[in-house]
Structure P
Amino acid sequence: MPDIEVSPPGTYRLTRYAHGGGCACKIPPDELGDMLGSVDLPGGGDLLVGTGDDAAVVRTDTDTALVATTDFFAPVVDDPYDWGRIAAANALSDVYAMGAVPVVAVNLLGWPRGVLPTELAERVLRGGAETARLAGCPLAGGHSVDDPEPKYGLAVTGRAPVSGLMRNDAGKPGLPLSLTKPLGIGVLNSRHKATGEVFPEAVETMATLNGEAALMAVEAGIECATDVTGFGLLGHLRELVRASGVSAVVDATAVPLLDGARQAVRDGYVSGGSRRNLAWVREGTDLSAVDEERALLLADAQTSGGLLVAGRLPGFPVVGELVERGEFDVTVR
């Protein structure tokens, strides 16, 4: 990490204190798979969902499951309150992606004491608290450490009926794929970090909870979903189709994009995480019908992105469908 210059009060650009951008800092899925492949994780018993999905799920009785997850990252925007809102929404998203309702959360905070004032940390925590309040999720306590790089997020516990879980291994051929938020968050965050330009639409997209969309999916009887975060649309879809034993076709023209996302790609504001995503999915994805710009946007590392649902959700675009297992994991048209 480069040497940090302490800024005068009121002029802090929090993204300057981050070595990367939000969920774009995820360890690449192939490297993560190699690490976990050598670890004998305890399972069995009442564990219904372990690694490979958005959250862990444990049966607590015949009908009810407990859903547990955690997520945190360095600043993606300069405004501390907005960063807190976004980080909390992102952590809650994993619970929603499983079809669960959050019941309690705790804070996770890393803060460079002596470099950034604690008043900024307070604003981060207030942003997280406001998002938890909107989600109807109690937020109590947590853990903090003195960290060279600021980081914030939540550990969240949720609850769901066992019969109402949404899993990424439950996809079936013939199901449409609905996407609940536009893509382009990653490239706009990269532009914001480099230039200081603020993109209000991107901020509000990241801060928007996925709870309403998840409830619609559960009420519609949908059984398969995931959220689109650091591995991009193509990366998370690849995980879903592999877990489900199916393939997918994506209509690139139907995928919604945030204003300014295309221009950000053309101007070179593509994170290393997004490029790693694209490199990872190329082997199993037919991208011959789209140019590099579109491919990068489909692989763009999202922070607090939307839900990708195997089913039709009124009011949200259908961006593709699941099909019988074929030569490619995903075919983009």
Structure Q
Amino acid sequence: MPQRLTQRLTQYAHGGGCACKIPPGELERIVAGLHSSGDHRDLLVGLETGDDAAAVRIDGGVALIATTDFFTPVVDDPYDWGRIAAANALSDVYAMGGRPVVALNLLCWPRDVLPLEVAREVLRGGLDVAAKAGCPVAGGHSVDDPEPKYGMSVSGIADPSRLLRNDAGVPGVPLSLTKPLGIGVLNSRHKATGEVFPQAVEAMTTLNRDASEAALAHGITAATDVTGFGLLGHAYKLARASGVTAVIDSSAVPYLDGAREALRDGYLSGGTRRNLDWVRPHTDLSIVDEFEALLLADAQTSGGLLLAGAIPGATVIGELIPAGEHTVVVR
């Protein structure tokens, strides 16, 4: 990293990664009632269910998937931050069962504070991950901003009859998770102490491509990715949109090494606490303590897929059942 930096990269931002999102409850109040007017018969997935991306049918029986995602530094290494942000943006396309075909950079940079060489490293990281995904990066947009932010706008394609959607869950299928939780608390510890957690970086930079392809191959129709709203938040959104109840076996949920220790030592993002406050009225948490509930609500960055079904390599963490008193039940 260039010597001109006066402090670690994460110290230039008020929050880190997907934990810097507007809280889910506030966001839902903002967008309530804001729907496109007119006849949009080819819009397959829009605002109604809060899915991972928009999907519209275009000529040739193809669905165009459109998404964007960007956030403040989640790690101090600029190249890794770029890789993480790119993998996170691409994930929305994979979560819908699509294949990314082109990406555009989104860069907000305090040009009088942070060296441009650092921005170049961020962009290089994003470019490398996009190349791994087979997705060209064809330009983008930049602005001078007091706080650094980076991400991508990604377009993909999919078979409109084989989309993965968050409103397609049905009772009687297992719930599977393709990456362990704990990214949020480890990132909070990293921001506070400078400790580096390679296991978290590895998880965040792993593409959800293989999991998405496996889900389609196994006939799965309902999925979402687990990011800033935590496992409980994204399970709640999927179950609510599908009109079912999601049952989560807390003892089956996998965590990254060091995650429990990080939470015990007090490293918790404000986003995680807000996630739990949002889902608590709709979730039966009676058999787990506050510690376990916070881990399940931990704000992830570039997390895995939550699938209504089972695939090789994913951990079965629960099931979908007919709708009951609560939208999510933790056992």
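Bear in mind that the values in this text are calculations on the coordinates, not laboratory data. What you see is a predicted model, and the numbers here were worked out from it, not measured in a lab. Cβ atoms are built from the backbone, for glycine too; each structure is taken alone.
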(message) Quick check: 2.5 is what I get for distance in nm of label points 7 Å out along Cα→Cβ at positions 43 and 307, calculated from one of P, Q. Which structure matches?
(response) P
(message) Please compute FRET efficiency 1/(1 + (r/R0)^6) of positions 195 and 243 (r between Cβ atoms, R0 = 41 Å, to 0.05) for structures P, Q and give me the label with the greatest value.
(response) P
(request) Work out distance in nm of label points 7 Å out along Cα→Cβ at positions 123 and 315 for each of structures P, Q, then name the structure with the largest result. (result) Q
